[in-house]
Each structure stands twice: as structure tokens, then as C-alpha cells.
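So, here's a batch of structures to check.
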Structure P
Amino acid sequence: MKHPIYKVRSVKVTAPHTLSVGFDDGTEQTIDFRPVLGGQLYGPLRELSVFNRVRIDPEVHTLVWPNGADFDPALLHDWPQHAQALAERAREWESQPTPF
């Protein structure tokens, strides 16, 4: 089974925790990340000073943050199909005890 490969070409903060993400196929998604910002990796992004430091990694062409958080470009490209499941998973992450 082939999995489409997309590259993030542009990113712009449009509102708190919301990004406009442009892809190499000419499409764009406006994504509100608030529902998925849970757990050890994505939880720190709730802090706007961290979230707004998003950048495009030049090697893997996806969004990355200083704490190591990132998202697969295909997931970002098809965000509407995945948003609900990701939000449910974030709620699960929040209910997990921290390992340390």
C-alpha cells in the first residue's frame, strides 16, 4: 500500500494554537491544535511561548517545536480525517500518570 508523501512548505500562526499550513501539492490546512495538546510531548505546546516557536524542519519538511514535538506531514495534510481520533488520544495521554 502506498502512502502519499507530503512536504510542509509554509506555516503561519493565525490565532492562539492555530496554524495555517501549506503543502507542496498546493493545498493548505488551517489547524486548531488545542484539542490535541495533551501528554508529555504535546502538553507543553499549550504554552503559547512554546507553541509559537514552531518551524519547518528542512530535512523532513514537517512542523517541529523546540521540545521535540512534531507531526507527520501526511497527518497534517489530512487533518480533518484524523482530528477527532487525535483529540481522543490526547485525553488518554492526559489521564496517564507521569513516569517520573
Structure Q
Amino acid sequence: MTGSQGVTAGLKTNWIAQTKTTGNSLLTSTDWYVTRKAEASTAIPSAITTYRSAVRTATGTIETAINACNDLDDFKALFVVPMNDEDPPEPTGKAPIYDFPDEV
């Protein structure tokens, strides 16, 4: 034994990293508006700024939800898609872990 200890990332760490990656990926498609604004002072359309803000907000909300999980059941609940009371039930939204805004 060398006395060194290995550390393995857990569910929270991995899913927070995945959430950040997803948020970044969603922003990438509109990054050119930000670059154009910086280089040519061309205004960014309000729908784009609203979307980008919503992506950042969703990323933070999902990270907070992940960090709030106290056990595996809490974590698994983040993957549950909300359903209505119809017969058969239909989705009424996205699972909290995937609750990012739709792309513009």
C-alpha cells in the first residue's frame, strides 16, 4: 500500500457535471449572437436572451434539486415525468432532471 486514497465521483457529482454539460450544449447554438454583439454591436434578439437566461436558470434549478437529494429515492424522483389523471395518463411536463427549456 502506498497510503494514497482513490476517490470516485458519486451520483450527485456526475449528474451535476452532466447538467452543466447539457446547459452548455444548449447555449452553444446561440453563442454566435453573443459573439456578433461583442464584435459588431448587433443587438441580440430578445427571444434569444430570454432563452439563454432560461437555460442558465434551469441549470441552476436542476443542480439545486440534485444537491437537495438526501437518499436514492429522492434522486430517483428527479427522473419521474409528471402525468395527468387521464385514462391513459399523458405527460404534463418533463422530469425535473431534464427540465430545460425547448430550443429556440
Structure R
Amino acid sequence: MNDLEGWRKRIDEIDQQILKLLNERSRCAVEIGHIKKTLKLPAWHPEREMQILRNVVKANAGPLDDAAIRRLFERIIDEARSLERHAMDRSGSTEKE
């Protein structure tokens, strides 16, 4: 295997790890949506979202710059908020079989 193929294989492995973690994060967002509905809290919590962004930018060791990390996590947060809202909308409803 040449160097290019080795690096591509490593990226494919990392992508699988990222996917697993994103799905786990998404499962957490769904559970948070259920809890927020029970507590009658809104899906959008701007202070928490800003804290997440501060945390990931602070933890960033590069080579991605902070702006890139912020853009990536803004999208991740958008998806999590959507999952929370969906869970809140469906929580307590009965589905037709």
C-alpha cells in the first residue's frame, strides 16, 4: 500500500468514528428533547449553544482554525436542535400503526 492509500484508509476509519460519535450525540439530543418537553423548556437555549462553541474553540488544537471549528459545530448544534424539537413534538403522541 502506498502512502496515499494509507492516508485515505486512515481517513475512512476516522470518518467511521466521527459518524459513530455524531449518532451518539444525536441520541443524546433526542433524550434532551424529551426532558425539555417534560420540564416545559424551549428547544432553543442560546446560552448553552454559545457555551458549546466556546468549549470546542477552547479545546481546538488545530490544524483547523477556530472559525472552521465554529462553523462545523454551528451545523452540528443546528441538527441537534432540530432533533430536540422533533423529539419534543413527538413526545407523548401516539403513532398510527
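Just so you know, all these numbers are worked out from the coordinates, no wet-lab data involved. Just so it is clear, the model here is predicted, and its values are computed rather than measured.
When helix-only ellipticity at 222 nm (-39500 (n - 2.57) for each DSSP H run of 4 or more, over all residues; to 500) is calculated, the result is -28000; to which of the structures P, Q, R does this value belong?
Of the options listed, only R reproduces it.
Please state which of the structures P, Q, R yields 1.14 when Rg/Rh (Cα atoms, Kirkwood Rh) is computed from it. The partial results should precede the final answer.
Values: P: 0.96; Q: 1.14; R: 1.11.
Attributed to the structure labelled Q.
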